[in-house]
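In structure tokens below, several structures.
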Structure P
Amino acid sequence: MVILNEKEITVLMYLDSALDSRPGGIRARRMAENLGEPVADIIAACESLNEIDLLRIDHLYRENNKVTDIEMHILSEGASVLFENLNYDIWD
């Protein structure tokens, strides 16, 4: 089982809940604003989740060689791991 930290769980929960209303992808900056979190923390969590194939980064936005925003999608494996981490039984 993949163990996620709190920020990674928050990112996956947000992406999972936005899946139906935002099929074109979610931007890290908008997520950070909606959650009241620093955008750098959200970007770091997204990059970590991308490395373990739980979300897909579609586009990196850069300014002065620094990532300032990310557009991404949750992957089916990400949704599965989210449910495992929340001890959520989807069949109840």
Structure Q
Amino acid sequence: RIAHTRRVILLASGPAQPAAYNLVHFLEQGEFPVYIARAGVNALARTVHTTNEKDFLLAIDVANEAPYIAPALREARTRGTTTAAIVSSPS
């Protein structure tokens, strides 16, 4: 699915930012059109509002500090957007 996407959009805040930039580097090497959503609820809402079934939205949450990420993924799915998440959880 990712090979046929219009764009890969990364949602990452706080401690997840370095991981997101590393991922951007690797995705760009594979010639994927990749974007990092700006931090903050308003910017995230604008980003989700522009997604459609041709996009792939990937959230990275390593500290559980962004309670708005899960609702953003749910909203994106209602728009037909493919979503995924990379999360860290204490064992």
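Rule-based calculations on the coordinates, nothing more; no lab input. Being a predicted model, the structure only gives us computed values, none of them experimental. Cβ atoms are built from the backbone, for glycine too; each structure is taken alone.
Once distance in nm of label points 7 Å out along Cα→Cβ at positions 9 and 73 is calculated for every structure in P, Q, which label goes with the largest value?
Ranking P, Q on distance in nm of label points 7 Å out along Cα→Cβ at positions 9 and 73, first place is P.
Quick check on the output: 19.9 is mean count of other Cβ atoms within 10 Å over residues 25-32, derived from one of P, Q. Which one produced it?
Corresponding structure: P.
Starting from the value -10500: which structure in P, Q was helix-only ellipticity at 222 nm (-39500 (n - 2.57) for each DSSP H run of 4 or more, over all residues; to 500) calculated from?
Q
Out of P, Q, which structure matches 12.8, 49 when Rg and Dmax of the Cα atoms in Å is calculated?
For Rg and Dmax of the Cα atoms in Å, the value 12.8, 49 is produced by structure P.
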